[in-house]
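Asks: Below you'll find the structures, each written out as structure tokens.
Every number here is computed from the coordinates shown, using simple stated rules; none is lab data. Bear in mind the structure is a predicted one, so any value in this text is a computation, not a measurement. Cβ atoms are built from the backbone, for glycine too; each structure is taken alone.
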Structure I
């Protein structure tokens, strides 16, 4: 497979990926999340953090820089990461070939729509929920990177393996 640093999904790939995602994560988009009707089935292992929208641009820049590094650390050298932005175009990028100075910017932050980044084999990734103001990280290697280099963006951990943390 000849991978490119950055590419836009075309049909039918775009629909195929979303259909698989809906099934694999029991995706139930809603602007009003609840424990009785979760938006995503959060995988095991996973950790989910809350954030506030009132953030400084340097904190958001730090988050995106860390995410680019985390994706590169988790991805194989010839692997694409799938980028899904609900109700918008989808992309794939190769973290080992991608240069943020040359290619379009990548937004890992759920700034009004769901922001999703997944490995091609669905083993690791992030699930960003704009209305719950949360981001779920799944996959052992990615979780370890996040815990060791926790972005300033996050308030607190709210779930582990999809289960709410007591006392929140």
Structure II
């Protein structure tokens, strides 16, 4: 297994997938990572939908151009009735943050299992929630197409570019 830092640096957004199905065992391991998420007050509001059927994936592709014909797509969000309300701002819901942490776990777990993925925010949540007839308390916040990277898949040109440590970090 890679060290975490190696994993974080190697992983890149895959936007071209082989048509090969992702094994159920690998999907189960990715989902395990989605359960091992630190959430506000440990309320665990994360909600993950796994789209494997062609019908479900086509329906989502009609709502987002960024499904990339992946053989499996995770729709990630949270249950607003479970999300902790905190003190960042009055009535602030931690659901978005908890969803983002969950997405990160899924994305890195997929890479660790030899699968590519791409964090997608190019969709209208209300349209997706309606199309899939999700309960009123479910908020979808991100999509994660997952599969085996197509031959020739490489990181984008900006993959290794980052702002300097001095530009990002301020010690107080």
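Asks: Matching task: 13.6 is the computed value of mean count of other Cβ atoms within 10 Å over residues 13-20. Pick the structure from I, II.
Replies: Source structure for this number: I.
Asks: If we compute volume of the Cα convex hull per residue in Å³ for structures I, II, which one ends up with the highest value?
Replies: II
Asks: Still on this model: Quick check on the output: -0.62, -0.73, -0.91 is log10 I(q)/I(0) by the Debye sum over Cα atoms at q = 0.15, 0.17, 0.22 Å⁻¹, for residues 29-92 alone, derived from one of I, II. Which one produced it?
Replies: Here the read-out was taken from II.
Asks: Which of I, II yields -9500 for helix-only ellipticity at 222 nm (-39500 (n - 2.57) for each DSSP H run of 4 or more, over all residues; to 500), as computed?
Replies: Answer for the origin of the read-out: II.
Asks: Next question, about the same structure. Figure out for me which of the structures I, II the number 16.0 belongs to, where mean count of other Cβ atoms within 10 Å over residues 85-92 was derived from the coordinates.
Replies: Here the read-out was taken from I.
Asks: Work out which structure the value 1.5 belongs to, where distance in nm of label points 7 Å out along Cα→Cβ at positions 21 and 53 was derived from one of I, II.
Replies: Only structure II yields this read-out.
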